[in-house]
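> So, here's a batch of structures to check.
Where a number appears in this text, it was derived from the coordinates with a stated rule and is not lab data. Being a predicted model, the structure only gives us computed values, none of them experimental. Cβ atoms are built from the backbone, for glycine too; each structure is taken alone.
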Structure P
Amino acid sequence: MSERRCFIAGNWKMYLTTTEGVRLAQELRNLLTQVRKVDIGVFPSALLLSAVAKKLEESNIVVGAQNAYAKGFGAFTGENSASQLKDAGAAWCLVGHSERRKIFGETDADCNRKIKELHGEGVNVIFCLGETIEEREAGTTFKVLERQLRVGLEGLKAPFPADLVLAYEPVWAIGTGRNATPDQVEEVHCWIRDWLKERFGATVGEALRIQYGGSVKPENAAQLLRVKNVDGALVGGASLKADSFVAIVKAAL
């Protein structure tokens, strides 16, 4: 496990009603109140954000949003600005999640604009990146990651490293029944670490945290969190049940 402080984040996706989300937040608060050596976050959908954030006030669990629009206030029906998300209680926001890229067609340039807008409003970012099965089988994994990093982080002048976390999520290992091996995860995370140090310098590049986000579960969490340069996890389905999410958090201790 890395010397960098682990960050375990639960992406609730478009699940849970407000009542269910508040109930889960209360369960997590009760069960994780003594955990101080791991950073913990939950990322509910926008309609749940305010209620969940209120339930977790003054706790050791931060709250984040799943998406933001790349511009501030304006005539953008159906979108949520960074300032609105922050006002609702979001300290963090996901950018570039594989579902946003695949289903909604978000580009690397879109991600870059969102990160800049969020940082401008004082919202921290988990920036997601990863390759599809077609890209991995074609041997272009690192070419894809290099493009995502180069374009997604272009021109950033944020106060690194505290306000940015990267999350490597191999798309081919999410909900497909296929799992990345520890060796595969280590290879990619070490490559990302080297790229960050070359781009931002050794101090910042070494300090930036890199989560793993490919179907993390209680059964594989400890093994994955022991991998070199894995600094936490972006958890999907396993974050929707208190007992499974708590088990993953405790695997990081």
Structure Q
Amino acid sequence: MNDEPRIPVRVNDRVLELPAGRSLLTALLEAGVRIPHVCHHPALHQAAGVCRLCTVEVSAAGQPPQTKRSCLLKVTPALEVRTESAAVQAAREKAMRALLRQAPQAERLIRLAAEFGIRIDPAPDGCIRCLLCERICREVVGAAALRLGKREGLRLIEPVEGRCIGCGTCANVCPTQVIHVHDEEAVRVISIRGETIGRHPLAVCEGCGRRFATPKFLEAAHVRAVDHHPDVKEHHRFCPECAKRHSGRVSALTTRRY
């Protein structure tokens, strides 16, 4: 298409020679002008105008400027185009919000929004802010390792540094399972939204040798006792299965003796 006649078009205060009659979006992209788009593909000759991200502000022949989808426009004489005006930015934000409602976790959309400075509502992160994890960590576990904080105007459950004991109770009670506990050989990692809440070594069971709990959790289990009830029991480091077997042997010996 190198033999196409070209005409001057004013784009963002500079004049470009663009092929007459071509799609404005295609011509601008070929000229190196950055325009966000997702429903355009060079292999397709007919534009759909579905995503609306390619909206630009155009005016011609003394007419007031209007926002229009560049993929549906043709390059015509006396055309003036703005790709970065306030009206264009507002149209992009509206289009992006509509797209993200249908695909809130689409990485390409999120990247495009960041690349073109399109302000979007925070994408859903799986957390419904029910506060179950924060409350049970504070009221039952006693670690108070989570809190409801605020980042960039968004309310988020976030870790309190140094308070997590690695018990995993927060993950057990999370109704949307957005908190994850993952044991990596000798280390337990607890995370939410990909952010690490706690990272702990795992203690070895004295019975079977399996790694089963964090030292901080075992220590807290011994220290935290019922009100006015002294901690006088013999301490051990058995996993739940070995603790049951150990308890059964003691009970049997006691029964035979008495």
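> Quick check: 21.6 is what I get for mean count of other Cβ atoms within 10 Å over residues 43-50, calculated from one of P, Q. Which structure matches? Intermediate results must be reported in sequence, preceding the final value.
Details: P: 21.6; Q: 11.0.
So the calculation was done on P.
> Another question, if that's okay. Assign the value -8000, calculated as helix-only ellipticity at 222 nm (-39500 (n - 2.57) for each DSSP H run of 4 or more, over all residues; to 500), to the correct structure from P, Q.
Working through the options, I get structure Q.
> If relative contact order in percent (Cα under 8 Å, 6 or more apart) is calculated from each of P, Q, which structure is the one that comes out at 22?
It was calculated from structure P.
> Determine which structure produced the value 117 for volume of the Cα convex hull per residue in Å³, calculated from the coordinates; the candidates are P, Q.
Computing volume of the Cα convex hull per residue in Å³ on every structure in P, Q gives 117 only for P.
> Continuing with this model, one more query. Identify the structure, out of P, Q, from whose coordinates distance in nm of label points 7 Å out along Cα→Cβ at positions 147 and 203 was calculated to give 3.4.
Numbers: P: 3.4; Q: 2.8.
Clearly, the read-out refers to P.
> Another one. Of the structures labelled P, Q, one was used to calculate FRET efficiency 1/(1 + (r/R0)^6) of positions 195 and 219 (r between Cβ atoms, R0 = 30 Å, to 0.05), giving 0.50. Name it.
Label of the originating structure: P.
> Given a value of 0.00 for FRET efficiency 1/(1 + (r/R0)^6) of positions 27 and 211 (r between Cβ atoms, R0 = 30 Å, to 0.05), calculated from one of P, Q, which structure does it belong to?
Q
> Out of P, Q, which structure matches 14.1 when mean count of other Cβ atoms within 10 Å over residues 11-18 is calculated?
It traces back to Q.
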